[in-house]
Structure 1
Amino acid sequence: MPFRILVADDHEIVRRGLVALFDTEPGWKVCGEASDGRQTVEKAQQLKPDVLILDIGMPSLNGLETTRLLKKILPQTKVLILTLHESEQLIREVLDAGAMGFLLKSDAARDLVAAVDSLRQNRAYFTTRVASMVLSGYLDTNGVQASSVGPERLTSRERQVVQLLAEGKSSKEVAVELNLSVKTAETHRSNIMRKLGVHSVSELVLYAVRNNIVQVPQLSLER
């Protein structure tokens, strides 16, 4: 039986590149592709892949929330997170979400096959810098503590609502997306703002960016 991989990234050209890379590996098969977080969850439930390659900056449901959901639904599926940037806070959240691997997109062409092979053998895979941070105790509970208004204070549902609001959706659109009543969506919004001590959607967007619930494209900074 082939080793089955699900590729999830919101950029088709990236997905095409990943599929082409895996197609050269004997015994490996890309069983599906997904372009947003919710589609990833649906396809993973349907296809039950051995490994999920997941972009952290996915629309609708980001990579962290997607990982959290899938680890509850499909604990046997191993998750490898791809990201443009690494930070101590992001690494903490990736580990807490249950991912077994963490790889920079800039290193993917060189290291992705090795990373997936590690997960195939039930071994975690992290970049050299991340491994060094883990070994040096950065991610220990005695290390730097998360912000008192960090995302861990929110429930999984509340984090989903934060992402959708930060992506510009109205309470009605949030309700439709999450299959809630408008009143329930508005209640979530009020509870979130009270918990976080924010008073406007713009402050909520800033919170979401700072806590990696949504990511700001970096293309304009790299030109």
Structure 2
Amino acid sequence: MASNGVRTYEGRLHDIAEEYERLGYKVTVSPSAKKLPKFLSGFRPDLVAEGARESVVVEVQMPNRKRGSDYWAALSEVVKKHPGWRLDLVLNNSSERPPQTIDELSVRKRLEEGWSLAEQGVLAAALLITWSAAEAAMRLASKRAEIDLPDLRPATVITRLYTDGVIEREEYDFLLESMRMRNAVAHGFEQRRIRAGSLKRLRDISSRLLN
């Protein structure tokens, strides 16, 4: 019989795989060496999710599954060298205090800071700060709606808000696209033109979630 730790690990992989599949990715759990892209040879990621526009290497960090710092550094460096790929590290250590989301007042302040930057035409910076506020607003809305979040990755939160009826399908699609654009900006990849109208919509959705 599997230990609780093993069941928890397998359960987390199952949840994560389902999430990426709902988002339209082709998912391979615990891929063998033959199923991995060549640039990942030498690594054994927990999950690979391949999409039309973006693919993800996922590692789940558990208390009983230790990876050395050299492994993380090498994997991160390899993934960064391949545009269209990103590395997601899912933390699951109940012995550590989870990070705390900023309060509603701080979220609103960030939304205003982001819009101020947008009005000045500093759109990349405006996107980064507005998205940080949007993530916080989504987590606060999830807590208020008593939605059980398996982890705090934005794609997880967006999906759960949609499946629980807090956001509409159009908002769901828009938030996922905003997340992809934010990731491209944050990691130095090329992206479509950032529009002030999209930033305003992101601000409006975030404000509605706070209300």
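As an exercise: helix-only ellipticity at 222 nm (-39500 (n - 2.57) for each DSSP H run of 4 or more, over all residues; to 500), calculated from one structure in 1, 2, equals -15000. Which structure is it?
On the way: 1: -15000; 2: -17500.
Structure 1 accounts for this read-out.
Can you say which of 1, 2 returns 20.4 when mean count of other Cβ atoms within 10 Å over residues 32-39 is computed? Before the final figure, lay out the partial values.
Numbers: 1: 20.4; 2: 10.2.
This figure was derived from 1.
Match the computed value 53, 40, 39 of Cα extents along the principal axes in Å to one of the structures 1, 2, and report its label.
Values: 1: 53, 40, 39; 2: 53, 37, 31.
Corresponding structure: 1.
The numbers here are math on the coordinates, done by the rules we state, and not lab data. Nothing here was measured: the structure is a model prediction, and the numbers come from that model. Cβ atoms are built from the backbone, for glycine too; each structure is taken alone.
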